[in-house]
1. Assign the value -20000, calculated as helix-only ellipticity at 222 nm (-39500 (n - 2.57) for each DSSP H run of 4 or more, over all residues; to 500), to the correct structure from I, II.
2. Here Rg/Rh (Cα atoms, Kirkwood Rh) has been calculated and equals 1.24, so which of I, II was it run on?
3. A value of 1.5 was computed for distance in nm of label points 7 Å out along Cα→Cβ at positions 247 and 279; which of I, II is the source structure?
4. For structures I, II, calculate distance in nm of label points 7 Å out along Cα→Cβ at positions 79 and 367 and state which one comes out highest.
5. Identify the structure, out of I, II, from whose coordinates relative contact order in percent (Cα under 8 Å, 6 or more apart) was calculated to give 17.
6. I, II: which one has Kirkwood radius over Cα pairs in Å, for residues 159-230 alone, as calculated, at 15.3?
7. In terms of mean count of other Cβ atoms within 10 Å over residues 143-150, which of structures I, II is highest?
Structure I
Amino acid sequence: MVGKNFSTKNGHLLGFPFFSVSFAGRMSEKKKKHGFWFNFGRVMASIGIALLLVILFVYLSVPTYSFKEPRPFSGEYLYNPYQDMHPNQWKKYHFHCHSRRYFGLTNGRKSTESTIDSVYQALGYDHYGISDYMGINMHSSEKEGFIPAYEHGYGLFRKTHQICIGAEKVYWPDFIFVQNLNMKQHMINKLGERCRFVMPAHASFTKGYQVNDMALLSNYRLLEVVNPYGNAIEHWDMALSNGHRVYALGDDDTHDITKANEVCRNLTMVNTPDLNPEHIYEALDKGLCYAVEFDNWYHHPMTLAEKVEQAQKLPHLTRAELVGDTLFVETSNDKMQQVKFIGQDGQVLKTDDLVPIAYYVIQPEDHYVRTEINVNGLQHFYLNPVTRHATPEPVDQRLDVVNKAQTYMYWFVYIVAFAALAWYLFKKAKEKKQQTSED
């Protein structure tokens, strides 16, 4: 029973020419569609493998460090960073603020540069640094006091980030997942070569920096001690107790400039005659600055208008002077609500309440003495420490040393392992190709 509807010619069903053409067309389109997604998948997989190899290279290329035993501050000389302070030369500074960048993916939200300008100018700041993630914002770069800065770090979990102050360009490598002590020290070293100050940021936030890390990490001067996402007081005392001359900064870490609770939470007072960046760097390096917790939002929430009013009459440090072995502290307030003198391991050495002048006699066993001032129940000052040294000018200890033998041994193992893996994959691919040709 062979009819014309079922006869064939040249492989087509003669009785169904439209069906045949339509069917062939659909098959062709399907092949093209599948081919596109297959090729797209191959491209994406290749990109993913390339990124993974780059990340792996960054992780495996870190040298192995040996860390010397830290030594607490010691010696007959006391170094007071405020000894040459001028009480009428304090400037309001802020180094950590985010603008809208990468289509808002980096959490800049509504923070345009012009809005940032209007808010911080109303608050009377002398400098408000925009420190975008992995990018130097050149807004206001034409001004004399411009200080370039950015926040370094891709990490999404532990957030082991750093603020790079006085940076000329971005250093792109980073350890985007977890970091060990070697990696943290290595990144501090690499960033320190490319900016004036590398400052561990929000150290207590997501525990990017562990408190115990600060005993061994060195080669940095500044620490973001006061941050709205969590103060790093324990980190600071751990560093100081192990002989690291580290000075405190306070920042807002602003992400949404339109919210009153994200601005003027914290700031840094810098003692300088003008806004020349070199003078600012010199003051920060000497410790001629102090961190201010301006507004504890959870206990004393303020509107932006109230903050502007408070900022205009913000008290300031007028004296932090060593007379012999006695440290005297005063502010522009008639009385300070509470003053704490704090020493080794964060121990409170003395507390004075409701006094116009506070003092502490530094004992021979005191390695360092720092001061916390509750000025008026609203603002708190975190003064940099008086430290002991063997010479009149302080000498900083450096604990990290590259262990070359161990580093080269690890790199040799990595190279051999990669070579073996490449040889195995090549061998498997060759066997598969040979089997396919035989089939």
Structure II
Amino acid sequence: MYFFYFYPLGLDCKRVRRPWLTWSLMALMVVAFLWVKYFPNAGPVRPWQLVFFPGNGAPWTALTAIWLHGGWLHLLGNLIYFHVFAPPLEDRLGRPAFLIYLLMFGVFGNLVHGLVSLYGLLGQRGMGVLGASGAIAGLLAFSLVRFYDSKVEVGWWVFAPLGGQNRAGRSRIPVVAAAGLWLLLQVVQSLTATEAGASVSYGAHFGGFTMGLLLAFGLGHLRQGQTESCRNRAERYFLEGHYHAAAGEWTDYLQRVPGDIEGRLGLARALQFSGQIGNARGLYQGLFDEYIAAGSVPDALEVYREASRGQGAACFDPDSLARVAYYEEKQMNYEAAADALQHLYESYPGHLQSQRALVRLVVLYRGKLENPKLASWWYEEALRSMPEGAWRDYLEEELSAAAIDREADAPAQAVAFRGPEF
């Protein structure tokens, strides 16, 4: 005698939304079970009127039967599977599509059970069906296609009294293996049930599973799963320090989803960490420009800060650095504004924007940052390097009359130019 049981505990798929619909449907199953179990006479209908009896009942009972369960173990088993596989699909599909697919899985599974019952297969002639097992089988099949590269944590128990085996544990296995094992158990159990009959509707399981596969493949979710798999591998490789591999996966991902900003940012990071600074710089510059054009200044500044940490002063072109300084100053981040202006001057000393940067540095250190020594040092640096022109005239006419200590020594951090990093 040999027994083997396993239940899924979790699927390693990220979610961005709370699964409110999943939780609501689980609550519906619990409420319906309590009604069937303890208050069957409450309400305008009786529970057995909602069970699907093939050929003997209203057609809509193929839908209502999904939410009813025959016992606590039946309910808890389905809730466990539903809690694992429903939330990530709700997140990817959206709530309306998820609900429609779920109902299609459940109804089709019940209709297949009707055929099994009609022909007396598995010893189930004339038997009704209730429960969400067919719908959950469809979710499992859909997950097999959509999350084919994911892993499932399962709890298992092996009990073989004649062999002296009694073991239990938890393991992480590929979702393909978990779905295959579940399907194998259904086949074995359905074949062994043909002689004595079965209280489990394997027809609903097979029907729901088949519908899940058909919808997943027919609606192109294998390709979407491959796209998501590229992104997951890229993120995993980056966290593990395999930056060249991460860059390759991000490149494959962006070939599938060219306009994805997060993907381009991930590729820029991987290229930067793998030493491909020139390629990373182009990506960062493009993302910065897109955020600015879209009016998303905080995101643009975050891109600049990330790029500058890895590439130093030469991360962006002069106009972009001037724009960074302007927006940082607008947000009263005066130290950050001064840092961007210094980047601009060090990287592009002959550019017209660098002359403006020198003037703004003097003004910032005189005013908002209240550091006369640095104001004096940058004033002297401007007089030394700035050619004749409007900016020099402004500097001499507007700032020379101020009480700037021109003899102040420059602090070490101001004298030591960082210079461009390649």
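1. Details: I: -10000; II: -20000.
This value belongs to structure II.
2. Values: I: 1.20; II: 1.24.
Matching structure: II.
3. Details: I: 1.5; II: 0.4.
Comparing all candidates, it corresponds to I.
4. On the way: I: 1.5; II: 6.4.
Evaluating distance in nm of label points 7 Å out along Cα→Cβ at positions 79 and 367 on every structure, the highest lands on II.
5. Values: I: 17; II: 12.
Answer by label: I.
6. Working: I: 12.4; II: 15.3.
Among I, II, the structure yielding 15.3 for Kirkwood radius over Cα pairs in Å, for residues 159-230 alone is II.
7. Biggest value here belongs to II.
Here, each number is a calculation from the coordinates, and none is a lab measurement. This one's a predicted model, so the numbers in the text were calculated from it and none came from an experiment. Cβ atoms are built from the backbone, for glycine too; each structure is taken alone.
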